[in-house]
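Please treat every number below as a calculation from the coordinates, not as lab data. These numbers come from a predicted model, not from an experiment. Cβ atoms are built from the backbone, for glycine too; each structure is taken alone.
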Structure 1
Amino acid sequence: MRHRLEYALVWPVVKMLGLLPRPLARAAAILLAGAVYHLHRRLRRVGVRNLELAYPQMSRRARRRIVRGVFVSLGRQLAEFCQFPRYTRETVSQVAVYEGFENFDAAQRRGKGVLFLTAHLGGWEIGSFVHSIHGHRLRIVVRALDNPYLDRMVEGYRTLHGNSTFEKQDFARGLISAMRAGETVGLLMDQNMTPPAGVFVDFFGSKACTASGIARVALRTDASVVPAFTIWDATLGKYRIAFGPRLTLPRTADDERDVVEATQLFTSVIEEYVRKNPDQWLWVHRRWKTRPEGEGPLY
């Protein structure tokens, strides 16, 4: 009953935002996200705490400004997500443009599969959608939403133009299969993990338990790992889907060390992009929740 009620509340909002002109949809979604910011004290508290860990010298006022910016960013993405059914290859340039496409193209031509290294930064849902509408289908690793009705709705929007998803439970097998088939897979690897699925690497000066499976698969298959971030550009008034050059992975006689070093490399790339766009990253997630043995909780 609760799931049906949640769906009954959310679906009209999605439809309304999808029917409004883009500027109005964006304004309405940002207002909605702002209401969540003011009402959801726990998320605000987590965001400020994360910024204390990442930027210890920053003023509390500046931290709160960034957290507010996060909700603006989420609202902006929500508006575009709701309008996905309206876009075609001819009109989608209103939403996002490519930057560094040659980096993806070169990686794809290797024929060993491409792993998009990305994060909950900017418009991550938008990047995969726009890439697919241009004919570059992705497989996306997801965690199913707790509400099955909302999950089906989101799945339908994500796969409008040929993208497909597979769940984290099938992570290793699905990823290896995709790389052997020369496919492209999008991976969000900026969330807290627990051992043994994660290893501790440095993120903003603190140890963060981070998914190591991406590094293991990349090292095993020799797939191309390409940074891929969809960043809101206020000057352009749209998103930039920015592809970085293929990353060079460590390869020594110590396989486990290579996994940790590659995971650190990936995490450092994410940190670089977050530092450039701090109000577009999901600071309200408890990224440093899992602690090394012997350390107390940070939240």
Structure 2
Amino acid sequence: MTTLGLEIGGTKLQLVAGTRDGRLLERRRLQVDRASGGDGIRAELAHHLPALIEAHKPIGIGVGFGGPVDHRTGRIACSHQIQGWHQFELGQWLHGLTHLPIAIDNDANVAALGEARHGAGTHHDPVLWINMGSGVGGGLVIGRRIYHGAIPGEAELGHLRLDKSGTIVEERCSGWAVDRRVREAVRLHPEGPLARHVGDARQGEARFLAPALADHDPIAQAILSELADNLAFALSHAVHLFHPGIIVVGGGLSLIGTPLRDAIATGLPRYVMDSFHPVPEIALAGLGEDSVPVGALALAFDAAGTAQG
């Protein structure tokens, strides 16, 4: 049996077919045209889904959507990046298009499910996921099921406060925040290794931290230390509330790799009460950039099982 998984984000649209064990059989990856908005994305879905359905005969479709979702109905609250999704009934629309069981959830929740069932969290429970991309999101899986709480039901780690003045995690630890920090460092230290790696780049500067760290650049190390300390402090609140078995770090900034993971793991114990030691393991996403698509496949199998039951 197969299902289809959709990842609908602000920059990319992915459609995959896969099996219950998370194995991908086919992938179609498209760049999102922001100017065409939600209408453009739906047009792409309407174009590609019939061929995938014909080829793979899926029993359901799962969707990880980049924004707040009512997972009970499949209604999109909004997208913070793409126009044309406000209060859109995506579940109804997809069901009308495909006549298949549909399950839709926030993309961070779906990524957490993918990592819990087929990635770094396979042998752990609960699994806490933090997505460090253009923004910061989170998801919690308990007993191999997404924990929602009250609607809208996302673990909004990016909106945890770092101080009483209102500074939130996303303002310090998102991709755009680290890009800004790198730009400031390059301006102040134009002859350093980090500046040489950045060169003439004018966006996505955070991606140059990894090579600068490999060059033992103290400026890059200072940026990493500040980032990891803020993350460790924020994650300590989640540890005190949920005591997850593992914390999985994904998203674009996770491509910094082992230095980021190790720095968070070193900082976290300082902020967690002694009786909660040893603190949860910090791991990089085991599925890489496929956490959302693989989680969407799992979501679809669950929905199809419910529908058939």
Structure 3
Amino acid sequence: MRCLVTGGTGFIGSNIALHLLHEGHEIIMTGHESEQQLPEFDGKCLYPGLLGIDWERIGAVDVLFHQAAMNNTRITDRKEIIRANVESSERLFHHVIQNGCKHIVYATSTAVYGLNPAPYKESDPCDLNTPYAESKKLLEEVAMKLQRLYPHVFFVGLRYCNVYGPREFHKGSRSTMIYQFAHQMQSGNPRLFCYGEQKRDYIYVKDVVRANMLASVAHESCVVNCGSGKATTFNRLVELLNDTLKLNRTPEYIVNPYEGNYQAYTECDMTLAWEKIGFVPEYTIEKGIRDYYESGFLLKG
């Protein structure tokens, strides 16, 4: 199978690309040298990423895994984020379809639920309270429009929740609290927003890769949640990291500067993902953090 992975030097994209490589597929990917190096990857990587891509070098692909995006939820420049996440994606979709691609898997986000109460269902109305969330909803609408135009092509959008795991280290302040807490705890107590009872649905990146593989062979277009289906408090994360790292740190609580526009509880209803693409998460938060630590990436950076 010949695959195109956009955002292949990013967090999720790199995990998808390396999985495909291990499975023996031919891979082309787009990326940025500023993100991370993949010494294991010996396929073709096109720089400088999606926005400056040389379309002629892509050629025909069987599956597109579209992970590239401007994904900082704090960006307020709506015009720029729509250009990067929606307009460029639509051009990409048209290009690969015209060159024979029949399966498109693309990253969307549970950010589209905004401050809606959890657990989230795909049928819930959206609360597009950031330009990033709006861009992801517009991307879903682009995919639905193109599916009607090209009924022989299958589009699956995965609404990622809070993905954690190996190769997120390059994200800095945008890395998960699991990674950030682990590093804070190396030298002192972790800092949590008052009073650590915020709950997040964390999904391990290996589960996300598997969801992408299942989506790539789907024979029905859809948009489904991609989470673990179970929320974990920040306080519980510290307990698990203390156990994993053999530490005894105590949380230090600070005022939440984003109060009033902050997702304090995220959790996905995963029923539709099972019905549409056969995906059920395998990693509990305990199993995921243990595997993350054993990979050597939890304390990297």
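1, 2, 3: which one has mean count of other Cβ atoms within 10 Å over residues 8-15, as calculated, at 12.5?
Computing mean count of other Cβ atoms within 10 Å over residues 8-15 on every structure in 1, 2, 3 gives 12.5 only for 1.
Work out the source of 5.2 here, i.e. which of 1, 2, 3 gives that when distance in nm of label points 7 Å out along Cα→Cβ at positions 96 and 248 is computed.
3
Which of 1, 2, 3 yields -15500 for helix-only ellipticity at 222 nm (-39500 (n - 2.57) for each DSSP H run of 4 or more, over all residues; to 500), as computed?
It must be structure 1, since only it matches.
One of 1, 2, 3 was used to calculate distance in nm of label points 7 Å out along Cα→Cβ at positions 216 and 264, giving 2.0; which?
1
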